[in-house]
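Nothing in this text is a laboratory measurement; each read-out follows from the coordinates by a stated rule. What you see is a predicted model; the values in this text were computed from it and never measured. Cβ atoms are built from the backbone, for glycine too; each structure is taken alone.
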Structure P
Amino acid sequence: MRLDGKVAIVTGAASGFGEAIARRFADEGAKVALVDLRGDAAERVAASIGGSAIALQADVGFAADVNRAVDETAKRLGRPDILVNSAGTTHRNKPLLEVDESDFDTVFRVNVKSVFLGVRAVATLMRDKGGGIILNVGSTAGIRPRPGLTWYNSAKGAVNLASKSLAIELAPWKIRVNAICPVAGETPLLAALMGLPDTPENRAKYIASIPLGRLCRASDVANAALYLASEEAEFITGVELPIDGGRTA
């Protein structure tokens, strides 16, 4: 059990990458708080995991919700050892001048402000516990951007760079911070990222840009998260780890 006795908070855990990470962590012995805007969906996932998981409804773009989720986790499971900021959203793939202010605000609130709020809520708890791990789900979009996703690319670039800066600033507290950077994946966001219906023909256009010839799977991201959260990665901090089949090579 690589995470035996650890307490983890995973945001966006009701589906996609977040769900896969939560399940993988629980399989490896962690107690996991599944945080998601969709409380009922989080409850279903937590119930299927079993007694090591709890579900907490929260909008990770609001401080009161994030603080409440962290407090509830500490009360029910213990102080967190691991925070995975996996919740994310995008605007639909389209020309940048067609993205309205509301879409822009939502993308940065959910993707970037959530990291700010999550770190503020857990950092001192981790410090007082002797250290911890923060994993931020960035994207290859923040490394090698695609057209039509300018503001999403920018938000994920902010997550990637914030992770590197956080790693330096939190190192004295023995808190490791890394960014996981998936390429387009088999998740509910895929159609919006493509700006096209999720059909085999449209997927093929994205897959053609990935040297290993497939989309990212949730299991790919979960396996990377497990490694970075484990003691095997105890000397790794401040990296942007592409999970991309060679897309950014």
Structure Q
Amino acid sequence: MVQATLKGKTLHGGYIYYSVIIPAYNEESYLPATLAGLQLAMSAIPYHGEIIVVDNNSTDKTAEIALKFGARVIFEPFRQIARTRNSGARAAKGAYLVFLDADSILPPPLLKQALALLEKGTYCGGGTLLEFDAQLPFLAARLVTLWNWLSKTGKLAAGSFIFCLAHAFQAIGGFDENTFAGEEVFLSRRMRRWGKKHNLLFTVLEKHPVITSARKFHWYSSLQIASLLLLFTVFPFALRSRSLCRFWYTRPEK
């Protein structure tokens, strides 16, 4: 029987060591690859983990696919990314939480490294850099390079992959449900402050970036995306407006 240690205690194979939470709205196209990649990553970890897919009121086969891959499915009717992630966290049984987007592939070494840092006892959480599954337009590629630099220097996790201690997540109140986007940035800042008070670090890993979908860069022009980012940088309160954050909630007609 597999055993692991957590905070000095002996844990047996039946103990849920970590929880991977995936918010999903109409992700039947991407979710199979995401879950297959996640299962591969989890198979390399000698500890028991669980997969939670939070069905955010999907109208396709998202929930059905999640169940086929052995995930626990939680239903969240209100369309908001922060609330969807929080719903998954409330249902999680693991001492460590990992948030993964439904259109992202998790490299096995990344999951292993993240859990090892949390178990080390000197980190409260972190994120990773971004790579994309397709070539990006010129301006979009520069925006991603800028984000990765900001992420490294400012210790800001991207929503595609975040890991943290469950009790730290609870202590800071989870993701801010007053916002409709950018909740991962606010969480990173609050988690860093909490970690500083408890002598724990929040970091951004660089060696094994998460691989996420480039679809939004093909749905919208780079100029549209740059304009939105500028708006939210100058007027962060705009993130409280669902209509201004429609970039994250609407999709072009097929």
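Calculating mean count of other Cβ atoms within 10 Å over residues 91-98 for structures P, Q picks out Q as the one with the greatest value. From which structure (P, Q) was log10 I(q)/I(0) by the Debye sum over Cα atoms at q = 0.13, 0.14, 0.17 Å⁻¹, for residues 75-138 alone calculated, if the value obtained is -0.50, -0.58, -0.80? The read-out comes from structure Q. For the read-out distance in nm of label points 7 Å out along Cα→Cβ at positions 123 and 155, a value of 1.2 was computed from one structure; give its label from P, Q. Going label by label, the one that fits is Q. When distance in nm of label points 7 Å out along Cα→Cβ at positions 19 and 67 is calculated for each of the structures P, Q, the largest result comes from P. By the measure distance in nm of label points 7 Å out along Cα→Cβ at positions 59 and 115, tell me the structure among P, Q with the highest figure. Once distance in nm of label points 7 Å out along Cα→Cβ at positions 59 and 115 is worked out for each structure, Q has the highest.
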